[in-house]
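Q: What follows is a set of structures to go through.
A short reminder: the numbers here are calculations on the coordinates, not readings from a lab. The structure displayed is predicted, hence computed values, not measured ones. Cβ atoms are built from the backbone, for glycine too; each structure is taken alone.
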Structure 1
Amino acid sequence: MSAPGSLLITDVRPYGEGSPVDVLIVDGVITEIGPGLVAPADTERLAGHNSVLLPGFVDLHTHLREPGREDTETIATGSAAAALGGYTAVFAMANTDPVADNSTVTDNVYRTGREVGLVDVHPVGAVTVGLQGKQLAEMGMMAAGAAKVKMFSDDGKCVDDPLLMRRALEYAKGLDVLIAQHAE
C-alpha cells in the first residue's frame with residue numbers, strides 16, 4: 001500500500017444508512033469499508049463526524065456554452081460550480097457556437113475540461129449537422145475521437161423527421177452510443 005496516496009475517512013455512513021464506518025482509499029480506489037479500520041501512520045485522515053458519504057453526482061444535461069457563448073458560461077466556471085455542488089462529471093450539451101457536430105469541437109471541449117481538471121467533462125455530440133434536423137452529424141468520428149463521445153442530442157431541438165431519427169438510432173446502436181431525444 002502506498003501511504004502517500006492513501007486517505008482514511010472515518011465515522012461516515014455510506015448512503016446515509018447503517019452505523020458509521022471508516023473508508024480507506026488507496027490511489028483513488030476504495031479498498032476497504034468497515035468499522036475501526038487501521039491504516040499506516042502517514043495515511044491522510046479525514047474525520048467524517050457521522051456524515052453521509054455519497055458518490056459524486058453526474059449531470060447528464062449541462063450547458064457550459066463554450067465554445068461561442070463564454071460571456072454566459074465557460075467550461076472552467078461550469079466545472080467549478082459543478083464541483084462545488086458535489087458533481088464529479090458533467091455532460092456538455094451540443095448547442096454551442098459552433099455546434100458540437102464534429103470531432104474538432106467535441107475534442108476541444110473534452111481537452112479543455114481535462115485542462116481545467118475539476119470534474120470530468122463529457123461532450124455531447126449533435127445528432128444532426130447544426131442542430132437543423134436535416135442531415136446526420138459525424139457521430140462515428142465523434143465517438144472515435146479523443147473525447148470518445150457516448151451521447152448525442154440535438155438538445156433544445158427535437159429531431160422530428162422519423163426516418164432521420166430511425167437512421168440515427170440504428171447508427172447509434174452500431175457505435176454503442178446513446179441518443180437523448182429532447183422531446184417536445
Structure 2
Amino acid sequence: MTIKETKLEGCYILQPNVFKDKRGYFIESFNQKTFNRMLNLDVNFVQDNESQSSKGVLRGLHYQLGEFAQAKLVRVIKGSVLDVAVDMRKDSKTFGESVSIKLTEDNKTQLFVPRGFAHGFIVLEDETIFSYKCDNFYNKEAEAGVIYNDEHLNINWQLPSTDFILSDKDLVLPTFKNAIV
C-alpha cells in the first residue's frame with residue numbers, strides 16, 4: 001500500500017497493492033495494523049456502511065459533531081464517484097478548504113477523511129457502490145452538514161447541476177458560514 005498526503009492535514013489518499021492474474025485480481029482493502037502504522041494513527045473502525053446510487057446522486061456534505069465525530073475510510077466497489085472532503089476544524093490552517101479525488105472500481109483508490117471534516121460525493125456512473133468505514137457510531141442528534149453548492153467552498157462537482165439528485169435533507173443544509181462546527 002502506498003499513502004499520499006493531501007493538502008489537508010490528516011487527510012490521506014491510500015492506494016492498495018493490486019495483484020492481477022488470469023483469474024482476476026486480489027487486494028487487501030484494509031488491514032488495521034498496517035493502516036495505523038503507515039499513517040501513525042490509532043484508529044479503530046467500528047461501523048461499515050455501503051450505498052448504491054445512480055449517476056448524478058450527490059450525497060453530502062455531512063459530518064458528525066462533538067463526541068460523535070467520525071473518521072472515515074472511503075472507497076468505491078463498483079462504478080465511480082468524485083469524493084470530496086472539507087476541513088471543518090476551526091483551529092486548522094486549512095479550515096474551509098477542500099480536496100476532491102475520483103474513486104473508481106478500477107483505480108481501487110481510498111481516501112481517509114479524519115474527524116472534523118465534512119464529506120460528500122457525487123456519483124459519476126449508474127449502479128455505483130460506495131463503501132466506507134467509520135471510527136465512531138452514527139448519532140442522528142449529532143448530524144451536521146454544509147450545502148453542496150456553497151459559494152465559499154466553490155466545489156467543482158464535475159457534472160451539470162441539472163443532473164444532480166439530492167435528498168430533501170441535503171437541499172436545506174446550511175452554508176459554510178452558517179454551519180455548526
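Q: Comparing relative contact order in percent (Cα under 8 Å, 6 or more apart) across 1, 2, which is largest?
A: Biggest value here belongs to 2.
Q: While we're here: Once distance in nm of label points 7 Å out along Cα→Cβ at positions 146 and 170 is calculated for every structure in 1, 2, which label goes with the largest value? Walk me through the numbers on the way to the answer.
A: Values: 1: 3.4; 2: 1.6.
By distance in nm of label points 7 Å out along Cα→Cβ at positions 146 and 170, the leading structure of 1, 2 is 1.
Q: Then there is this: For Cα Rg over 2.2 N^0.38 Å, for residues 66-105 alone, the calculated result is 1.23, so let me know which of 1, 2 that is. Let's see the in-between values first.
A: Details: 1: 1.23; 2: 1.42.
Structure 1 accounts for this read-out.
Q: A value of 1.8 was computed for distance in nm of label points 7 Å out along Cα→Cβ at positions 10 and 34; which of 1, 2 is the source structure?
A: Value 1.8 for distance in nm of label points 7 Å out along Cα→Cβ at positions 10 and 34 corresponds to 1 out of 1, 2.
Q: Now for a different question. One of 1, 2 was used to compute FRET efficiency 1/(1 + (r/R0)^6) of positions 98 and 162 (r between Cβ atoms, R0 = 25 Å, to 0.05), and the result was 0.40. Which label is that?
A: 1
Q: State the single structure among 1, 2 that was used to calculate Cα Rg over 2.2 N^0.38 Å, giving 1.28.
A: It must be structure 1, since only it matches.
Q: Starting from the value 1.8: which structure in 1, 2 was distance in nm of label points 7 Å out along Cα→Cβ at positions 50 and 74 calculated from? Could the numbers behind the result be given before it?
A: Numbers: 1: 4.3; 2: 1.8.
Structure 2 accounts for this read-out.
Q: Another one. Match the computed value -7000 of helix-only ellipticity at 222 nm (-39500 (n - 2.57) for each DSSP H run of 4 or more, over all residues; to 500) to one of the structures 1, 2, and report its label.
A: This figure was derived from 1.
Q: Given structures 1, 2, which gives the highest value for distance in nm of label points 7 Å out along Cα→Cβ at positions 18 and 154?
A: Largest value of distance in nm of label points 7 Å out along Cα→Cβ at positions 18 and 154: 1.
Q: From which structure (1, 2) was FRET efficiency 1/(1 + (r/R0)^6) of positions 42 and 130 (r between Cβ atoms, R0 = 25 Å, to 0.05) calculated, if the value obtained is 0.00?
A: Going through each structure in turn, the value belongs to 1.
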